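Readers should treat all values here as calculations from the given coordinates under stated rules, not as data from a laboratory. These numbers come from a predicted model, not from an experiment. Cβ atoms are built from the backbone, for glycine too; each structure is taken alone.
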Structure I
């Protein structure tokens, strides 16, 4: 069986401390909306541009210190660092918590499920 190369690491920085992230799902909403008008073809013909939204779904390992107030997180930075040379690093800045949930498994550590919003995405 061949070994698989790791694509990268994900780091969430909270008050200067790094938190281990197990998974990160990113959803970008374009902000476009359908404009329904009354016309003889009985179908929508236009759209309007709106404000983009970035939603993040995160599963984080709860640190043993337990000193993070997950529901009050604001100004958090999440960085996705690819291991391959020349690949761009993506950073989600000014992240804030929208929803908090906990997850426990029989053979694993306690985990925190977070739904967060981000104000900026930066690729470098």
Structure II
């Protein structure tokens, strides 16, 4: 399984990578530290898309929801080929609501990512 982790915090990227590899050591993991960087990666790698994206909500330059809007505006067909989960420590009820209402988001996972929760969701 191939994962794309999008988070501006390198520690969160490392923790999420460790959790995924603990579940399946054969997983392929690509890490990007910004929405624009991840968007560019996806547009350049349409033939090798990730199965799952773990997307942070609160990031500078482009937050998680803006990333989804940009991807939908440029390549909407890509969204149906991947499962996207918002990952955040946000306690803002609006973030949870926006995640639930977005048809491209499969779920909301709280930071720090927990092995059992990830297994259950995915």
**Complete:** Highest-scoring structure on mean count of other Cβ atoms within 10 Å over residues 44-51 (candidates I, II) is II
**Among I, II, which structure scores highest (criterion: FRET efficiency 1/(1 + (r/R0)^6) of positions 36 and 100 (r between Cβ atoms, R0 = 41 Å, to 0.05))** = II
**Structure with the greatest value (metric Kirkwood radius over Cα pairs in Å, set I, II)** = I
**Item:** Among I, II, which structure scores highest (criterion: mean count of other Cβ atoms within 10 Å over residues 12-19)
**Value:** II
**Item:** Test item: FRET efficiency 1/(1 + (r/R0)^6) of positions 20 and 76 (r between Cβ atoms, R0 = 25 Å, to 0.05) calculated as 0.95, pick one of I, II
**Value:** I
**Fill in**
helix-only ellipticity at 222 nm (-39500 (n - 2.57) for each DSSP H run of 4 or more, over all residues; to 500) gets 0 when computed on, of labels I, II, structure I
**Prompt:** Among the shown structures I, II, from which was the value 16, 13, 10 of semi-axes √(5λ) of the Cα gyration tensor in Å, for residues 28-83 alone calculated?
**Reply:** II
